[in-house]
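> Each structure below is given as structure tokens.
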Structure I
Amino acid sequence: MQVLYRVFPYSAAAGKDKPGGALYVPPQGGGRIDNAGAYSVLYLSDAAAGAIAEAFGRFPEWGKAILEGSSSLPGSARALASFRLAEQARICNSDDPKQLLALGLRPSDVVSRDYARSRAWARRIFEEGRWSGVSWWSYYDPAWSSVGLWDVKHLTLEEVSPLRLDHTALLEASRTIVRRVVGGRHR
């Protein structure tokens with residue numbers, strides 16, 4: 001079993017696959033491996049700090065505003081969910097040179113910020129019909145893997161933790177990707 005994480009706007013009253021729930025997949029279109037006409041993607045990370053970096057990395061300073069939920073979901077707040085992914089879920093590992101060779105991909109194809117390119121290889125992997133999703137190294141730190149799942153049936157929600165500015169994983173992410181945390185107690 002693999003443990004995976006995601007940051008999302010959380011509402012305690014929401015069903016797990018409804019807006020505000022940990023398994024809710026928001027409307028697609030802007031993500032690295034989105035192919036809305038073919039599948040929906042739940043984006044996760046293999047590290048809690050990696051999920052936080054992916055969610056908040058675009059902000060140079062992290063304060064209370066990043067912890068607010070979605071404006072379309074009143075009363076929500078950002079939370080960190082942890083999941084267990086069953087071993088029978090097959091994840092195409094794009095950090096494996098043999099897998100890249102089999103797919104006819106170069107590392108630069110995977111890391112490219114050209115989403116038309118990354119969506120094309122993701123769709124090819126999806127169309128093989130043997131994968132639950134794909135993983136690649138995080139833009140923010142290659143020690144973290146990002147995971148996109150189009151098949152979530154082997155994913156089990158373990159825990160949801162509302163995020164705070166002094167959360168251990170948030171502080172780890174801020175140190176790793178050099179973001180200033182303001183307004184929180186620091187350990």
Structure II
Amino acid sequence: MTRYVAFLRAINVGGHVVKMDRLRALFEALPFSNVSTFIASGNVIFEAGGEGRAAEAAIEKTLEAALGYPVAAMVRAGAEVAAIVDYVDGETLDPGGGVTLYVGLLKTAPPRAVARVVAAMSNPVDVLRVHGRELYWQCRKSFSESTVAGPRLEKALHGPATFRNVNTVRRLAARFRD
């Protein structure tokens with residue numbers, strides 16, 4: 001069994017409210033074990049056999065049937081979550097000093113041409129960098145005041161993304177080290 005975290009898009013935003021006990025029960029109905037939620041922004045830790053991609057498909061199918069709208073799931077194994085934090089630290093992407101770093105979790109690693117288009121959206125307020133299946137977004141203002149919008153990024157990426165503050169990702173990585 002492998003420990004995973006599912007980063008869910010469209011949970012408890014935009015008028016879609018899902019209680020964490022209901023979300024946990026939906027995951028427990030799948031062939032997953034040791035299910036727990038982590039803060040109410042759509043992060044679910046679980047154990048499963050098989051590949052993360054198969055878990056993504058099962059989660060998305062189950063949640064759409066139960067909730068009545070599509071929910072994109074980006075599943076990462078514990079080692080992958082730790083690798084995100086290692087990349088952030090190694091590349092000094094989290095400079096602090098009023099700059100907030102968000103990690104966008106993607107379904108697949110975009111082609112280099114797409115990564116260049118996204119990086120070209122950078123400006124004095126927002127700096128964007130794609131690495132693997134993640135988009136790193138340094139924002140010098142609040143997320144709501146950013147000059148780059150999520151839908152615009154998803155259009156450039158040709159697919160869904162869900163964003164978490166790097167502090168949330170760090171806390172999740174620490175859970176896998178315990």
Structure III
Amino acid sequence: MINLLPQDRQDVIRRQDWARVAAIIGISLCAGLTVFVLALLLVRNFYLAELNAIQVAVDAKKNEMEIFDVAKIKDQIVYNNKLIDQTKIFYSRQAKITPIIEKIAQFMPSGISLNEFVYSLGKVELSGFAAERVSLVEFKENLEMCPDFLNVDFPSKNWLMAKDIEFNINFEYGKKN
């Protein structure tokens with residue numbers, strides 16, 4: 001093909017062609033770079049979402065492991081065992097007054113009724129009512145015969161009346177529980 005245009009015009013057309021090619025290449029490179037940056041951002045966001053999901057799963061596992069934390073459970077068990085031991089010691093030091101009451105009831109003759117029973121550190125105080133002095137004497141002798149009852153004390157005011165006697169008795173319970 002023969003180009004009949006003057007040389008200046010041909011140079012201008014060539015420069016315009018090169019400018020178009022450069023513009024197309026530049027736009028293509030910018031578009032490619034933009035697509036590449038957008039793809040990188042998409043991959044980054046995808047992995048950030050994955051990382052957040054994994055972090056949530058790790059936190060859930062940590063919470064689950066805290067529930068089953070052996071050291072905390074062991075400390076709680078040790079504390080509870082100490083508490084149980086202290087409770088055992090406390091209850092072992094407590095007086096068992098049921099045997100005392102049973103023995104008193106065993107030695108009580110008819111005509112005697114108790115109004116009050118006080119037990120404190122091995123000492124027993126009784127108060128009650130006796131229909132006759134004979135039953136009160138029998139009750140006193142029965143209590144004195146029992147080896148578990150020590151220092152049986154019947155105050156002298158118990159003996160003033162012959163009938164309808166309100167009495168008080170003090171003694172120590174000597175049997176070890």
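> Among the shown structures I, II, III, from which was the value 44 of percent of Cα pairs over 19 Å apart, for residues 19-98 alone calculated?
Structure of origin is II.
> Identify which of structures I, II, III gives the largest calculated value of relative contact order in percent (Cα under 8 Å, 6 or more apart).
Once relative contact order in percent (Cα under 8 Å, 6 or more apart) is worked out for each structure, I has the highest.
> So helix-only ellipticity at 222 nm (-39500 (n - 2.57) for each DSSP H run of 4 or more, over all residues; to 500), computed for just one structure, reads -11000; which one of I, II, III is that?
Derived from the structure labelled II.
> Computing mean count of other Cβ atoms within 10 Å over residues 115-122 gives 11.0 for which of I, II, III?
This value belongs to structure III.
> Ranked on mean count of other Cβ atoms within 10 Å over residues 51-58, which label among I, II, III comes first with the largest value?
When mean count of other Cβ atoms within 10 Å over residues 51-58 is computed for each of I, II, III, structure I gives the biggest number.
Throughout, read-outs are computed from the coordinates displayed, never taken from laboratory work. Not measured: the values here are computed from a predicted model. Cβ atoms are built from the backbone, for glycine too; each structure is taken alone.
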